[in-house]
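Below you'll find a set of structures to go through.
Throughout, read-outs are computed from the coordinates displayed, never taken from laboratory work. Bear in mind the structure is a predicted one, so any value in this text is a computation, not a measurement. Cβ atoms are built from the backbone, for glycine too; each structure is taken alone.
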Structure P
Amino acid sequence: MARYQHFEELPVWQEAKRLYNVVLDLLEDPGVPLTPAFRNQLDRAALSVSNNIAEGFERSTTNELQAFIAIARASAGEVRSMMAVVLDRPKLRRHMAVLQNIRALAESCARQLTGWAGSIERLPFEGRRHLPEKDRAAQEAARKAKDFRLNFLRSLKPTHPLYGSPEARAARGEAVE
């Protein structure tokens with residue numbers, strides 16, 4: 001499973017970003033016959049998809065992440081509904097390709113979010129998504145101790161009693177029989 005360091009790397013966030021920018025292009029066109037309230041709601045719903053993905057990604061627990069994925073998916077559904085509501089308006093015929101593209105992008109986001117939520121449900125653990133500071137510090141201390149030991153063993157003089165030990169030979173990269 002791919003591990004992402006930043007929400008911007010998530011394919012679903014990238015798709016949500018595309019969705020919002022296509023919506024924004026439509027809404028910035030003053031010739032599109034949509035009411036101010038519809039424009040405002042579409043703008044907010046489309047932006048909500050990417051924002052809730054980001055907020056969930058930054059949360060600490062799998063339950064919080066799942067909750068924000070659900071909100072993002074619901075916002076994608078809202079965008080799809082808004083496109084379905086205006087789809088048959090004769091005044092919007094010349095914008096049909098854009099409206100259909102917005103609907104397709106919202107559907108893509110919803111499918112990806114459903115898949116992500118499903119993969120999280122199958123994880124073998126619950127609770128915190130990020131290693132607590134205490135555990136992270138213990139892992140770092142163990143890594144430093146191991147590195148110190150390897151460097152110590154590599155630097156042994158041939159006269160040292162441990163020089164010929166299998167562990168020292170392995171630390172120097174020599175074949176160990």
Structure Q
Amino acid sequence: MNATSAILTAQALSLIAFGMFAFWYVVPWLRARTRAEALTSLIWVHMFRNLALQLYSAQQAGFAISDGARDHNVIGDVAGMLLALVTLISLRYRGRFSTVLVWLLIVETFWDIGTGMPEAIASHTLGQVSGVTWLILAYYVPLMIICLVLTIWQLMSRGREPMDRGGPAADLRVRAGA
């Protein structure tokens with residue numbers, strides 16, 4: 001087995017493990033939450049996409065990634081993190097555009113993964129990953145994919161459920177006597 005096969009195998013096994021965990025434990029837990037709470041918990045996974053910034057130190061330590069590929073990954077992931085931050089704030093306060101922001105995050109993340117992985121395979125950098133970069137690709141990316149699938153499921157299956165049940169905005173309305 002070469003290094004490229006090893007990382008792809010690790011990703012596949014992580015997808016299976018995270019998928020089983022999601023099906024057995026996360027799905028029942030999400031069903032017991034409001035739509036906004038369920039989406040919020042799934043979006044939190046994206047708040048750590050700034051891990052991509054470690055590519056600068058990995059490159060300095062000898063990881064043979066081009067500046068263009070590095071920047072593509074960093075910009076995509078940091079943009080995804082910032083979009084997740086805005087989405088979480090909107091969900092927290094039951095913003096009118098929360099659902100649109102969640103869909104935008106889904107599209108951005110699929111675009112980021114969908115353009116980054118083929119580029120890594122084509123440039124043969126995927127077989128050179130090690131250390132933190134290997135762990136991110138082997139565990140964090142599959143976790144994000146499972147969370148994306150769960151997020152889409154929540155959006156599709158609970159599309160008619162209002163976003164404004166519960167949460168800080170409702171708490172304020174109750175306290176104000178509205």
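Numbers for the structure displayed
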read-out	value
Comparison of P, Q - label where mean count of other Cβ atoms within 10 Å over residues 15-22 is highest	P
Read-out distance in nm of label points 7 Å out along Cα→Cβ at positions 7 and 39, computed value 3.4, structure in P, Q	Q
Entry that produces 115 once volume of the Cα convex hull per residue in Å³ is calculated, selected from P, Q	Q
Computed 40 for relative contact order in percent (Cα under 8 Å, 6 or more apart) - originating structure among P, Q	Q
Source structure (of P, Q) for FRET efficiency 1/(1 + (r/R0)^6) of positions 63 and 87 (r between Cβ atoms, R0 = 35 Å, to 0.05), computed value 0.45	P
